[in-house]
Structure I
Amino acid sequence: MTNVTQAPTSLIEALERFQDTVEGRQTVLQQFLRARVFVLLDRPWDGRSLPNSETRLLFVSDGENKEQAMLAVFTGRVQAETAMRDMGEFNQPVEVDAQWALLAVPPDTGVRINPNSEPAFRILPELTVELRRIAERSLAQRQGGAQGAASR
């Protein structure tokens with residue numbers, strides 16, 4: 001009988017089983033792009049309507065590199081609520097598509113998944129730019145498909 005290892009089916013599972021290899025990083029990034037994650041906002045939002053244009057997302061530093069901004073995303077509400085105790089005005093956890101969160105990441109900014117807790121993962125700014133492009137293409141395809149369906 002062969003021992004077949006099944007691929008992770010969620011972001012949290014990919015993080016928990018993470019091995020620092022090219023394949024391991026690729027698995028986490030693929031699951032991240034498919035995931036629903038929590039972000040911390042500075043004002044309430046229902047996660048469905050358009051947010052107030054003044055709403056800000058929580059960005060943290062990249063560990064010891066205090067100058068490197070990183071978007072903070074969390075794999076669950078518990079992780080987000082635990083972190084928000086120390087984040088001042090960023091006390092509104094909201095569940096969003098990870099791709100939506102990527103659209104809010106400015107150039108030269110990375111992503112920290114579960115900052116200051118485990119399982120954690122960091123995505124460097126150079127790779128975050130590529131992930132944002134994937135998210136933009138995916139959104140454009142969805143919008144194109146929705147417009148085509150509406151015109152029929």
Structure II
Amino acid sequence: MIMVPLLILQIFLFPLAVSWVMNDWGTSRQTLELQNTASHLGSQIQQIYFSLNHATIGAGTVTAAIEVSPLIEGYPYNVSGTARIAPNSNSVILDLNLTFINSMVSATSSVTLGDSGTVSWVSSSFLSNSTAQIQAVKLNDAIQLSFLKSP
């Protein structure tokens with residue numbers, strides 16, 4: 001008879017505890033997927049910059065398709081990029097922030113591009129399930145990078 005209240009309490013506590021653990025696991029999994037996508041996107045931008053940052057490459061504009069999944073676990077996400085100058089150096093660091101729409105789940109990735117005299121980033125963003133590209137404009141010795149939203 002003494003164990004009946006304890007058993008009833010367990011009937012309610014066990015599902016609640018499992019729900020909390022599964023919710024935390026789902027959020028961690030989504031954050032990891034966003035982080036992997038952010039790293040992949042940063043690598044794409046870095047490759048475009050390094051490809052154009054050579055004296056033999058003339059002035060011009062390059063657009064490249066963004067090669068990331070439009071949905072993660074069925075949800076669209078917003079991608080924004082902002083640049084900053086690294087402390088104690090002249091390097092431009094691009095911070096990519098990915099956030100699920102209508103959610104607090106987000107991830108950030110940082111990519112070092114080059115010194116501030118050779119590269120600049122135009123603050124821009126795009127929605128993952130829309131058509132967007134990476135645009136690089138090379139003018140003499142400087143390269144300007146941004147996300148380009150396609151019509």
Structure III
Amino acid sequence: MSYKNRLECYGRRVEIGEARPYVYFYDADRLKTVDEVARADHRAEQDIKTLETIIADLREYRQALAARYAGLETMVYRSVLKLERVPHWQGHINYFVTIDRVFEDGTTTTELSERYAGKQRRDAIKRFEELKKQRPGIEAVKDIAKRDWER
């Protein structure tokens with residue numbers, strides 16, 4: 001088995017897999033017959049095999065994590081500066097200034113995120129322009145127009 005098999009649920013890949021081994025220990029002194037002792041021993045043997053499989057999967061998973069870490073550290077990326085106007089369903093507006101690191105495989109991480117209330121619109125635009133000057137050549141996206149459904 002592989003840890004990747006634990007990331008499949010009903011024939012499709014999921015983000016989070018799990019392994020939940022349940023191990024039960026019976027008081028050996030209270031087992032009354034030879035058959036009960038034999039069954040408890042058989043269950044213990046099966047539990048050990050299950051746990052060894054989980055340990056092997058975890059070791060393989062750690063190797064995959066190390067490879068992903070190395071890939072992210074060496075992967076080509078571009079920075080994107082964004083100013084976005086986000087209307088709230090209760091009527092107030094927020095402005096977000098973010099700098100995202102977009103890797104070549106499509107993975108995105110946020111380096112900077114700042115929130116400004118609607119009344120601080122000028123401050124948000126000023127901060128956006130300031131960051132744009134600090135980082136020449138950065139891809140800048142300004143999305144502060146009202147949405148169609150707001151008009």
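Read-outs throughout are calculated quantities, based only on the coordinates presented, and are distinct from any laboratory measurement. Because the structure is a prediction, the values reported are computed rather than measured. Cβ atoms are built from the backbone, for glycine too; each structure is taken alone.
Observations on the model:
- Test item: Rg and Dmax of the Cα atoms in Å calculated as 27.0, 81, pick one of I, II, III: III
- When Cα extents along the principal axes in Å, for residues 12-75 alone is computed for each of I, II, III, the one that comes out at 40, 30, 15 is I.
- Structure responsible for 23.5, with mean count of other Cβ atoms within 10 Å over residues 68-75 calculated and labels I, II, III on offer: I
- Parent structure of the calculated result -0.73, -0.85, -0.98, -1.06, given that log10 I(q)/I(0) by the Debye sum over Cα atoms at q = 0.18, 0.22, 0.28, 0.32 Å⁻¹, for residues 44-91 alone is the read-out and I, II, III the choices: III
- Computing distance in nm of label points 7 Å out along Cα→Cβ at positions 36 and 116 across structures I, II, III gives 3.6 for structure II.
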